[in-house]
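Structures for review follow.
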Structure P
Amino acid sequence: MYSPKFNRVDDRAILLEAMRTYSFATLFGPAPDIPSPADPGATEPPTAGAAATHLPLIVKDEGPHGLLEGHFAKANPHWQSLAGRETLVVFAGPHSYVSPALYTEELSVPTWNYIAVHAYGTLSLVDDTAGKEALLADLIAANEPAFMDRLRAMPDGFRRAMLAGIMGFRIPIARIEGKFKLSQNRSPQERRNVHAAQSVGSPDERALAQWMERLLGQNDQ
């Protein structure tokens with residue numbers, strides 16, 4: 001990820017927090033080896049390329065950079081091509097347009113502020129019943145803890161069928177990049193202008209203003 005030095009964030013705690021906060025992530029890697037939808041009967045190998053899958057993930061504070069856990073729908077063939085390979089996981093945070101009208105320098109152009117974290121690691125599969133149950137329990141605990149009792153009360157046959165329909169995975173993070181583009185390269189007055197505008201803007205803009213306050217000590221004064 002292209003990231004000028006002033007936009008880079010290396011603080012482990014901040015990166016883990018950002019990944020947990022914006023935990024609906026995108027997994028990138030080799031495309032599955034499946035025939036083209038345009039020609040289901042094709043016998044020639046498909047064109048090489050990349051594919052992406054969008055998934056909610058659990059971010060754990062384990063290892064040097066953290067651990068990611070989640071599951072695919074088993075019908076999604078992408079897990080087969082990612083298994084045992086380095087996988088790029090992108091966490092996209094809030095983003096917003098920044099008008100040059102907020103700058104004091106007349107010769108300025110529009111830009112876009114945003115937060116992104118890229119995590120890399122080798123994906124390993126979790127296909128045993130106990131392992132998948134644990135993955136689901138963590139995901140439910142993070143999003144709707146009260147649903148766990150309802151899930152336990154469901155018929156065993158339904159729960160077995162549900163578990164059979166997913167493929168779990170873990171990705172120990174081997175390398176991580178954090179980019180928090182928050183107008184760090186602008187003058188103090190311009191940063192104040194951006195913060196003031198975003199702090200009363202859209203939900204994404206307000207979130208970026210809060211990150212400016214935390215990471216840059218920015219306020220409207």
Structure Q
Amino acid sequence: MTLDWFKRLSVGKRDAAPSTSSRWIVLDLETTGLDPKRDRIVEIGAVAVVGGAIELHDCFARVIADAGTVSAANRVIHGVTASEQSDGCTLAAALDALTHWMQDSPLVGFHTGFDIGFLQAALAAHGNTRFAKAFGQHHLDLALIAPMIFPELPAKNLAEWSGALNLPIRKQHRAMADALTTAHLLQRILSRAPSNTKSFASLAALQLGRRWLA
């Protein structure tokens with residue numbers, strides 16, 4: 001299947017800084033493992049946050065039918081059943097729909113580099129390598145930002161942040177559930193952050209500073 005996202009979206013548009021956009025995409029993946037070169041995407045879940053508000057009507061969810069054989073141990077982790085997988089869509093179709101839905105909105109996630117790495121590898125395998133490299137260029141990683149906004153909390157993983165901040169989503173390890181948990185974490189970060197650190201560009205700068213200190 002040849003993807004048509006490259007016909008709709010130019011790399012130049014993707015390279016433009018999205019700091020003035022009020023629509024951010026909070027995304028999470030479930031995969032068969034940790035290596036984007038060897039493992040496959042099982043599920044994609046994402047929700048838009050517009051002006052700090054979670055837009056439940058503006059969301060994206062796909063289970064991938066051609067993710068290959070998924071071990072029983074892996075299914076225990078992410079909860080995607082064999083029946084759901086057989087009723088899912090191809091990865092190529094999911095990528096086409098995802099990029100069309102996202103447009104040029106920037107990404108937010110928890111350990112976002114993991115998700116971007118898998119999506120870049122998948123996009124390169126199904127289409128244009130240049131576009132794949134540009135995908136996710138503008139993103140926020142709340143795993144880096146949250147500890148700077150809440151230095152008093154010892155939380156590390158998403159479940160610990162959910163518990164520490166009493167976030168409303170209790171069941172993790174499905175893509176949409178994790179995306180919603182991350183979106184709620186983003187809201188808490190925005191509510192605590194100084195007024196001059198609430199824009200995407202300001203949070204990205206904060207994130208960059210954290211990376212330099214790491």
Structure R
Amino acid sequence: MKARGRKCSIFYFESEGRENLGKVLSLVKARVMGSTIHKVIVFTRDGEGPLRAAEMLQGVQIVAVTFPYKQRFRDSERVDNGESIVPGTSSPEVVRKLVERGIRLVRGTMPFQPVVIPYAKDPKIEGIKHALCLFGTGMSLCIQSILMATDAGEVEPGEEVAAMSADTAIVATGALSHWLFHPEEGMEVREIVCKPRVLTVSKNRKPSQDG
């Protein structure tokens with residue numbers, strides 16, 4: 001019996017980070033247009049990704065997934081002194097822009113974010129997070145954004161969607177967070193559209209010289 005399947009290419013970036021966002025958007029557009037995928041889940045901190053996606057992907061529902069309202073965190077890449085910052089998606093102005101473009105916004109606790117107990121960590125959650133981060137931090141963000149969108153009712157369990165961060169994009173099926181690994185109701189990662197080849201941020205590696 002002849003093997004059935006499809007040929008799909010994967011684009012590899014030579015570094016992690018927001019500088020790859022434009023290319024990620026173009027790759028997602030090429031994958032989604034003409035397919036049966038009608039929703040693109042965009043993990044975002046400041047709203048830029050989903051707003052740009054709405055411009056490029058006409059006729060596709062964009063769902064912006066982000067951190068909880070006014071959650072503070074540190075980002076040494078963008079704040080030199082390491083001070084805590086608040087996600088741009090907590091701003092009423094950013095929310096207004098998203099609503100005006102018809103973008104659904106999901107704000108909530110990320111599934112792999114443990115409850116903060118000083119000096120204590122959940123080994124199961126840590127194991128899942130670190131395993132996904134072997135593919136780059138963006139892979140973990142894509143997986144969590146689909147779970148959050150499904151929990152919020154913006155994606156149906158089992159629905160095939162595209163999900164993207166600033167440097168990673170996948171095609172996967174929706175699943176509720178507590179059923180992530182369920183044998184029937186769990187998530188399937190069906191395609192990797194793009195990802196960083198070298199983990200220059202999360203593992204502080206240097207870009208290869210042959211890229």
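See the values below:
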item: Structure from which 38, 23, 16 was derived, semi-axes √(5λ) of the Cα gyration tensor in Å, options P, Q, R; result: P
item: Structure from which 12, 41, 34, 12, 1 was derived, P(r) over Cα pairs in 10 Å bins from 0, in percent, for residues 27-154 alone, options P, Q, R; result: Q
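Values in this text are rule-based calculations from the coordinates and carry no lab data. Predicted model, so just to flag it, every value in this text is computed and none were measured.
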